[in-house]
Structure P
């Protein structure tokens, strides 16, 4: 087991089978301790039915209702605000991310990284069944940012990341829309000369019928943090 436990933050919106599989895999982990916050925006969310049995089984699982906002960034911030551990892992509730990578992210944080990134675009990483436009833009953003800054990740857009709580408290979180928090944190880490590191991950698109990646709506916000990160203080 790691010397320090971690807080796992899972934003979820009407997730059922995939969320159940994710929580089961987290529960089966034996090489680290955790507290796990699953954040939804309504008590009527279908995810609640999945989480409650896990709460009854293990008090390390906690269902959080954030009725003030229905966007992903707000859910992640809401969960992080209740985290009590020094190492924080953000992983999506739709089953696209591999929870088996959590120990590797914790290892990077334990070795001094402020931001630990699960990267689809580094050697050994992969992205399966992703929509063409979504994956092309994401890959371009990640690889171009790495090329321009030499920051320690090729994948700034993936929300599956680990953070030092000390770092988050130092830089603050401004994201309040989509999934831009991951970009914001890498950009701020680069600006403040903090360590960013990555591990390869395999990301699998689970929702083939509908995507929550609102490209046009969120593009200006993503661009804001992309440009912010190009200048180091």
Structure Q
């Protein structure tokens, strides 16, 4: 599962899941590039990456304040990475947001727009840009994080469920487009992730049943590595005990 020397772009790499994914790739010796929106979250990630002191084989970390729903900005970012390293080995998209608790007939259309921007358009833009570069290389791995709600559609979360379902369908279609090229695309499907934000939002839940960010990160590491070369077009559930 080693990612030593791999060049990786992690969108949303400072978030509840993204931080664990970033640290996992760093520990495996990858050159990691993360996008972020919050400067304070970026500082937290840098502190976490520096403590305890990294091992001699640890990877390198760079951060970029980029809106990944804007294709020109993502193109510039990937062009910069390729100019420096000559390639992009893996793209991981952990960008996302949740909105729920409202019946569809009461839903503000702006919420629908936000869900599709963060849960669908982010992956659409990132995958388009990454795929173009990876096709030139004839190799690469695209990993998009969706959610269990893509298949199990709860009441009061129509916009969220629809955006996640669209994201899974998009990656499935992309995988068909990429068949035989050496570039792979897969989705990771977690249930409710055990993050501080989710614990605060659902204080009475049984947190022990939720998958941990570190466990999901290991699945993503595997999908980015050469050991998973036969896994393409999959939607891999990571539900924990829930």
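Look at distance in nm of label points 7 Å out along Cα→Cβ at positions 45 and 149 for each of P, Q: the largest one is in P.
Each of P, Q could give distance in nm of label points 7 Å out along Cα→Cβ at positions 157 and 197, but the derived value 1.4 comes from Q. Determine which structure produced the value 2.9 for distance in nm of label points 7 Å out along Cα→Cβ at positions 85 and 117, calculated from the coordinates; the candidates are P, Q. Structure of origin is Q.
We did not get these values from a lab; they are worked out from the coordinates using the rules stated. From a predicted model like this one, the values you see are computed outputs, not experimental measurements. Cβ atoms are built from the backbone, for glycine too; each structure is taken alone.
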